[in-house]
Structure 1
Amino acid sequence: MKLWLEKLRLDLTVNWKLSRNQTTVKENFLVYLETPLGIFRSEIAPNLRYGESTENIQRAFDEWSHSVDLLTITDLNSLMLATQKLKLHALSFGVESVLVSFLARQQNLSITQFLNLPAPQIRETSFSMPIMPVGEIAPYLRPLSRFRSLKIKVNAETAVDMLSEIRKETKARLRVDGNEAWTDFDEFLRFQESLKGMNIELIEQPFPSSMAAEYRELKVRTPYKLLADESIEDLGDFAELSRQFHAVNIKLMKAGSLVRARDLLLEAKSHGLEAMLGCMIETTIGISYGMLFTGMVEYVDLDGFLLVKDEPFHLVSEAEGLLKLI
C-alpha cells in the first residue's frame, strides 16, 4: 500500500475575511491511499487558528509515514493507535479517514455502516458571508435567496452595521459567527441589544475560548442560542460546555477523526447539547465525509465547497440550499 499527499490550491469566490485573518486563496492537501482494492481519497484543510500550516502538515506527515507500517493497520483499533501520533488535527483527519474508507471497503461495508452511523440525509445548509463593507452586502446576497439560513462572519467593530444592512436585504435566519471577536463582556451585551427584531438563529463563539466565566454568565443573560466552535476541538469537557453553550459545532478537520467526531456528537447529546456539523473551506472530497454525519445533528453548515471557484470533484450537490451526496 502507498499513502501520499498532494497540495491543492483553491481560488475562492470572495475575499474570505474573518475577525482574525483574510484570504482569497486556500491551500489544502489531497490524501491518496493506493491499495489492491483501488485508490482512496480524503482531504486536509489546515487552519492557522489551530497552529496548522501547509509546511508543518507536510513535515509531520513525512515523519509519521516513515515510522508506520501501513500493513499493520488492519482494524479500527490499530488505526487509532497509529494515528494518535498525528497531533495536527486536520492531518490526523485526512490520514484516518482515507484508511477508514479502505477498511470499510475490505469488509464490503459503507463508511456509515462501518462506524455505526445513521444513514446520511439530504439536508439544508447555511451559506456563509465573510466580513465585508456594507456597500457590498446587497450584491453578495442577491444570488443567495435559495438559502434559508445565512452564517454571518462578524467582528466587534462592524457587526452592527453589517447586520443592519443584511436585515434590509433578507428574511433568512441568521447565524452570527464572532470567531472570538469580543473580549469585553459589556460591549457584547450592548451589541446583543442591537439584534432585537432580527431573525437570529444562533450566535457562535463571540468570546475567546478562554473566557469560560463570561460564557457561563452570558448563557443566563442571552435570549439567543449560543454555539461553541473554538471552545471544542478533538476533546471537550461537555459538562462544562453545557454550562456555557446551548450547542456545539463539530468539524471533522478540528476533531481530527471520524471516530472522534462521532463520539463527540454522542457525548454532546448526552449532556443535552444540540450540534452543528461544520466545515473549513474544503472541496467536496472533504465535505462528502461531513455529509456522513447529517443524520446526527440539528444544524448543517457544509458550504465550504461553495466558496471554491470551479470545485473539481463534484461529490456533493447543492440545489435550493439542500445538500446531497452524489
Structure 2
Amino acid sequence: MSKTDIKSLNMQELEQRMLELGEKKFRAKQLYEWMHVRLARSFDEMTNLSKEFREKCRETYDYTALNAVQVQESALDGTKKFLFELADGNVVESVWMKYKFGNSVCISSQVGCRMGCRFCASTLDGLERCLLPSEMLDQIYEITRLTGERVSNVVVMGTGEPMDNYDNLLKFIELLTDKNGLNISQRSLTVSTCGIVPRMQQLADEKLQITLALSLHATTDEKRRKLMPIANQYSIRELMETCQYYFDKTGRRITFEYSLVGGVNDTGEDAQQLVALAKPLNCHVNLIPVNPIEERDYVESGKKEVQEFKNKLEKNKIHVTIRREMGRDIDGACGQLRRRHKKG
C-alpha cells in the first residue's frame, strides 16, 4: 500500500492525520511550519520533534524533496534554469527570473505534456505523469533554498498543461497561498492554459484571485488547429465566451499569450483579428517571440515584425507587452533542458 504524501496535506487534513496517529493536534502546526516555512528537506531536519515521532512519520508518510541535478545560469540576465529529479527518477524544469518588482519562478505542472502544441519542446515525448501538489511546491521551495532569495511571483507555465492536472493544481494553490505557509498572494500567481474550456469554467467558479493566461497563439480556428491540437475540441468562439465568464465570475483580467511564429501568425491581418478578440474582454496581450526547436521548422518573427505587430495593437488601445526574453542562452524555452538531459 502506497504511503500518503504528507507535503500535499493542508493544515486541517494534517491535524486529522495526527489525531489518527494518536498525537496531539499541535503536532500538525509543527510539521506544517517545518515543511512550508522552514523548507525542511526531511523529517530528520525537524530537530524540535522527538526521534520517536519522526520515525513514526517516516514509517507512515512519503516526504517529497526534489534534487537539483542541473542548474544553468544565463550570462545575459542572471536567469537560472533548474532541472529537478523526482523520487521516481523523472525530471522537471523550473526557471528563476529576477525582475525589478521581485523574483519570479516558472514551474512545471506535469512530467511531459499531451497537448501536442506544434512549437513546444515539452510535448515532443508526450505525457509521463501529473505532478503532485508537493512536487509543484517543492520546485519553489528548492529554488528559494538554493538562491537564498524569497520568491514573490509564481507562474505555472512550465512543462505540462495545468488544467490537465486540475485537482492537484487547486491543492497546490491552496498550500502556496496559505497564511501558515509561504503565504504568497493569489494575485501574485499566474496559471496558463492552452484552453480546456470545461476546466476554465470550473476554475472561474472557484472565484480565485489568480491571473489566468490563455495560450491563444492564433486568431482563427483554422490557424489555431495547425498550431494546437486542442483547437480541434474547442473553437475560438467558445474560448472567448469562457474568458468572458471567467472575468464575470472573478473580476480578474485575462492575459492572452501569443507566440509569434514567422510567416504563420504575425501578419497585419492577424493583428487586426487579435484586436477584435481582445478588445471586448479588455484583456492584456503578451507577445512571445517563439523559441525555435530543432524538431520543428517554425522560426521566430523578426524584431521589425514583432514591433509592427505590437504597434498595431497599441494603436487600437490594447494593453500589450513583448515578453522579455529571459535565459535564451540556457535552453530558456519550456522542455528544452529536460529533453537534452533525456537524450544524454
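Taking mean count of other Cβ atoms within 10 Å over residues 128-135 from the coordinates of each of 1, 2, which one would give 16.9? Considering all the candidates, the number was obtained from 1.
When relative contact order in percent (Cα under 8 Å, 6 or more apart) is calculated for each of structures 1, 2, structure 1 comes out greatest.
If FRET efficiency 1/(1 + (r/R0)^6) of positions 144 and 208 (r between Cβ atoms, R0 = 30 Å, to 0.05) is calculated from each of 1, 2, which structure is the one that comes out at 0.85? Write down the numbers at each step before the final one.
Working: 1: 0.50; 2: 0.85.
Working through the options, I get structure 2.
Here FRET efficiency 1/(1 + (r/R0)^6) of positions 24 and 152 (r between Cβ atoms, R0 = 35 Å, to 0.05) was derived from just one of the structures 1, 2, and that gives 0.50; the source is 2. Out of 1, 2, which one gives 16.9, 54 for Rg and Dmax of the Cα atoms in Å, for residues 8-191 alone as computed from the coordinates? Attributed to the structure labelled 2.
As an exercise: FRET efficiency 1/(1 + (r/R0)^6) of positions 16 and 288 (r between Cβ atoms, R0 = 41 Å, to 0.05), calculated from one structure in 1, 2, equals 1.00. Which structure is it? It would help to have the intermediate numbers written out before the result.
Details: 1: 1.00; 2: 0.40.
Label of the source structure: 1.
Given that distance in nm of label points 7 Å out along Cα→Cβ at positions 248 and 280, derived from a single structure, equals 2.0, which label among 1, 2 identifies that structure? The correct label is 1.
Who wins on mean projected area of the Cα convex hull in nm² among 1, 2, i.e. which is largest?
2
Laboratory data are not the source of any read-out in this text; all were calculated from the coordinates shown. Computed from a predicted model, the values in this text were never measured in an experiment. Cβ atoms are built from the backbone, for glycine too; each structure is taken alone.
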